[in-house]
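Q: Below you'll find the structures, each written out as C-alpha cells.
Rule-based calculations on the coordinates, nothing more; no lab input. The structure presented is a predicted model; accordingly, all values stated were derived computationally and were not measured. Cβ atoms are built from the backbone, for glycine too; each structure is taken alone.
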Structure 1
Amino acid sequence: MNRRKPTFLIAGDPGNRRTRSDPLLRTVFDNCGAPSPAIAYIGAASNDDRGFFAWVSRYFTKSGSGEVMLAPTARRFERRSFEKTCEAADAVFLSGGDVEEGMKVVARRGLAPFLSELYRGGKLFFGVSAGSIMLARAWLHWANDNDSVGSVFPCLGIANILCDTHCEEENWGELRALLKLSPDSSIGYGIRAGSAVRVDPDGTVEPMGKIDRFVKQGDVLRRAKPG
C-alpha cells in the first residue's frame, strides 16, 4: 500500500505578517492525519534562525497546528535528536531562506536519505519559499554576478517538480533559466505570493491559488495554463 502523503509547496508572501489563521496552512494541517498536528521545523535554509522559528511557530499554532519543534541542522546538530524530533512529528516543515545554503547543510549532515525514507513511510512534508524549492527536484547555482547561464544542482526531490516562489515581478527569470538547462518536456511552476501547489504521490499537481506554469518542448519554452 502506498502510504505517502501529498507534499505542499507554499510561496509565502514576503513582507506580509498575517496575524490571523492561514487557510493554506489549515489545508496542510488537515492532511496530516492528526488533530493539531505536531510539526518538526527544519531551518537549514535560514541557519536555524531563532527569531524566524519563533514567529513561524506562533503563525502555525494560530492556523491549527500543535507543538512546533525545532530540529537543529545548522547549529547544535545532533543526529539522533534530529531524527527523533522528525519521527515524533506529524509533519516536517522546511523554512525559507537560501536554497543553496540550505542544501549544503542537508548534504553536510547527510540528511537526504533519512528525509526521503520518512516521506516514503507516510510523513507529510511542506515548505515555504526556499523550503519549497528544496523539497522540489533541482535549483540553480550562479558562479558569480556575471554568470548568465548558471548550473543545476539537485534538491531533495520529495516533490518531483521544478518550481520557484513569489518571483512573479521578475517574470520568473530563474525558473526560466532552470528550465532551459533541464531535459526536454520539463514543466516549471511559478508559485505566486500567497499561493501554493499540492503535489500528490502519483505526480498530480494541484494549484492552490495563482500559479504560472511553463512548459519546455525541445528548445521552446512557453507559458501554459496552470495544471
Structure 2
Amino acid sequence: MNLIPAIDVLDGKVVRLFKGDPSRSKVYSDDPVRTAVEWARRGAPLLHVVDLSAALGRGENTPLVRSLSETVSCPVQTGGGIRSKARARLLLEGGIARVIVGTKSLDRQFLSELVEEFGPDRIGVGIDVRGGQVAVKGWTEDSGMDAERFLETVAQAGIQWVVYTDISRDGTLQGPDIEKVSALRRFSQMKLIFSGGISSSRDLEILSRDAPFLWGVIAGKALYERTIDPEKMKFLY
C-alpha cells in the first residue's frame, strides 16, 4: 500500500478543505511546485494534485499543474474540473501520468471514450462520497447515486483506477472509517486509492493490515500539520 501526498490547489495556492467546504480552507503554501518537489524528494511514489479552482468553477490552474508535473521526479495524477476530452488531452500531453474524472464520470460514454483514446492506465475516476451517496460539482451537490453501485458502473466502463474519498472525514484528522473502507474489498480487482481522515502513521498501519487490497492511501492535512512526522515518513506500508 502506497502513501500518496495530496496537493490541493485553489487560486494558485496549496490548501486543505474541511469536509470539502471551500469556505473552510487553510493555506499551507503559496508555491505548489516547491511543495511537490519536496514530497518527491522525500520519496513519494505518486502525487495526487487536485485543481480545486477548476472543480469549483473558479478558473483553472492547468499551466501550474503541467509545470508541477514537468518539475518533479515522480508521476503526477490530477483531477478537478476535467469535463472534456480536450482538457484531459491537454493535461496528459503535458506530462500528467493520469487524469481523475469527477462529475463527468456520471457520463459512461464519456468515460469509455477517454479509456479508448488514452488507455485504462491514464484515466481514473474520483468517487467523492457523503452519506453513502456520490457528491458532484466540487462536492457541493449530491448526485443521488449510491457509491457502491457507481463503482460497479465505472468498472463496466473499463476503469481500473479509482480514488474514493470519504468527504465526511476529509480534512478532519479523525482517522478513516475502517468499516467503510473494508466494504470496498469486493472491488479489489480495481486499483483503489482511499482518501479521508488520515491522521497518523498508525492509521496507515491499520489500513495496511485491514485493507491490504488498497493500492494506495492519500494523506493531506496529516502531512501538512505534521501529525505524521516528516522525519519518520515512509511511503510504502
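Q: A value of 21.0 was derived for mean count of other Cβ atoms within 10 Å over residues 73-80; which structure in 1, 2 was it taken from? Before the final figure, lay out the partial values.
A: Details: 1: 13.2; 2: 21.0.
Going label by label, the one that fits is 2.
Q: Comparing percent of Cα pairs over 31 Å apart across 1, 2, which is largest?
A: With respect to percent of Cα pairs over 31 Å apart, the highest-scoring structure among 1, 2 is 1.
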